[in-house]
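Student: What follows are several structures.
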Structure I
Amino acid sequence: MNQKTKTDGLIDRAFEAFWSAYPSRGPHGNPRKPAAKLFAAAIKNGADPDAIIRGAENYAATVAQARTDPKYVAQATTWLNQERWTDHQQAPIAARQDDGWC
């Protein structure tokens, strides 16, 4: 196995982790193949795959916490193109639970 094939395999596995973590857009479009190409390009340009995956996990948590309508979830291609993983390196702060006390 040459180095390029090995690297491509690592990128493919990292993309699968990213895709699993990225929030669903439900019935709204979210093209996988272009997202995979942008993910690979980001890695080849020096982005840390773990940072991208962590950003996707935190973005998904933010979307879930805010109960964002799936149509307003960014397409993965947009999210990757704009390097939005840099905006989501910290986990969202949990919403305060109202226990009835002031």
Structure II
Amino acid sequence: EKVKSLHQLGAKIVILTKGANGVSAYIPETEPISLPAKKVNVIDTVGAGDTFNAGFLAKLNQLDLLSKKQIQSLPIEKIKIALEYGINAASITVSRKGANPPLLSEL
């Protein structure tokens, strides 16, 4: 219901990170896109969500898809690519102590 409310307020994509249970992206009038988390040895979860968001947005930017117009019509495959990048970034962060996000060279 909260996702529906956010869509009604104008959000074109709502992403819910679920820790070890992966991530789901919700787009209006489309089935949720869900991807599993990576299996890693979790040391510290501080900064995982922020790192996921940064990774997701960085990949959209890399793909030249980070504009308001493009966000409104992102292809499912591009969303999956960006979600996977965010998952990879967050999995590195949780595998070490503190809010210590990965370097680009680690991704």
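FYI, it's all coordinate maths here, none of it is from the lab. Not measured: the values here are computed from a predicted model. Cβ atoms are built from the backbone, for glycine too; each structure is taken alone.
Student: Give the label, chosen from I, II, of the structure having the highest value of FRET efficiency 1/(1 + (r/R0)^6) of positions 8 and 72 (r between Cβ atoms, R0 = 35 Å, to 0.05).
Tutor: Numbers: I: 0.60; II: 1.00.
Result for FRET efficiency 1/(1 + (r/R0)^6) of positions 8 and 72 (r between Cβ atoms, R0 = 35 Å, to 0.05) over I, II: largest is II.
Student: Sticking with this one: Of the structures labelled I, II, which one yields -17500 when helix-only ellipticity at 222 nm (-39500 (n - 2.57) for each DSSP H run of 4 or more, over all residues; to 500) is computed from its coordinates? Each step should come with its number before you reach the end.
Tutor: Working: I: -17500; II: -13000.
Of the options listed, only I reproduces it.
Student: Of the structures labelled I, II, one was used to calculate P(r) over Cα pairs in 5 Å bins from 0, in percent, giving 2, 13, 23, 23, 19, 12, 7, 2. Name it.
Tutor: Working: I: 2, 13, 22, 23, 15, 10, 6, 4, 3, 2, 1, 0, 0; II: 2, 13, 23, 23, 19, 12, 7, 2.
The read-out comes from structure II.
Student: Taking relative contact order in percent (Cα under 8 Å, 6 or more apart) from the coordinates of each of I, II, which one would give 28?
Tutor: Of the options listed, only II reproduces it.
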